[in-house]
1. I have -9500 for helix-only ellipticity at 222 nm (-39500 (n - 2.57) for each DSSP H run of 4 or more, over all residues; to 500), calculated from one of the structures 1, 2, 3. Which structure is it?
2. Between 1, 2, 3, which one scores greatest on relative contact order in percent (Cα under 8 Å, 6 or more apart)?
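Read-outs: derived from the displayed coordinates by stated rules, not from any lab. It should be emphasised that the depicted structure is a prediction, and the values quoted were computed from it without experimental measurement.
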Structure 1
Amino acid sequence: MKDYYLVYRVESCNFCDDAVNLLKEKEEPFVIMDMTSNPEIVQEVKKQNKMTTVPIVQFVCEKDVPWQDDPVPLPMLVGGYDELVEHFEEPEEEEE
């Protein structure tokens, strides 16, 4: 499977909508986990990712591990919307 983004979101969250729109604009594959109807899950996902707000964006890539025959998905925290924007910005070249 190709690498993709996982977006944990809730309804009526402008930053959640902005994160999804940015991924669409960048033509990146993504999956949305809407947690609106489960506030307990929202709190747990925030706690697991050491975040206080939504959206919570993860980049999921496949990783080979010795004890599995097939690669396993490895989610890596990107952060919220602001961090997602930074994630797509071009790195600045260092001056010599």
Structure 2
Amino acid sequence: MPKIMISDFYCTQCGHKGIPIVRKDNKIREPGHLKKLYCIYCNQENNHVECKEFSKYTHEDFLKEFNGHNFKEDGTRQLPWKQFLAEARKENHG
């Protein structure tokens, strides 16, 4: 029987937490997966980033990306997550 996990989603436009979604563990997506969902704060459908505790992409990772302005107006990424993280590390180290 598949294990069930709860994924939190954060809007790439306003940064607010959206409605969580329950997923079976055989339906797990890649870390930082983007999903079009209705944002109750923006009152429109936007890309949201999937975050899970103890995963390779957490809420703290989303905040780094959101505050680092890695999301375009259409909610897609400027740079892929791993590349953005590598660039941010370079900037912080010199």
Structure 3
Amino acid sequence: MERGVAFIRGIGMFGNRNYTREEIAECLEGIGINIVGMYGNDNIVFEKEGMHYASVGKLIERCLEKRFKEKFYVTTRSMGTVTGIVNRFSNRMP
């Protein structure tokens, strides 16, 4: 299984679109990915197999849109990419 992160844009910002972790996790049950954990209610660590990361993002978007009746935008990255970014720039903070 390959691990990645899905970033959901605009949840809980400025008091808008306040969906709980539980609501989001419940919505995403059974869509073909394993949710490993969540950071806040808008960052999802998942495991997938045989599916491109962009496909996972589209799947999450469709699921959330169907449940909450509004448009969602999701960006996904592999855990390797996220780890690489953190490692490269964590020591360069001003």
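1. Values: 1: -9500; 2: -6500; 3: -11500.
Label of the source structure: 1.
2. On the way: 1: 30; 2: 24; 3: 36.
Result for relative contact order in percent (Cα under 8 Å, 6 or more apart) over 1, 2, 3: largest is 3.
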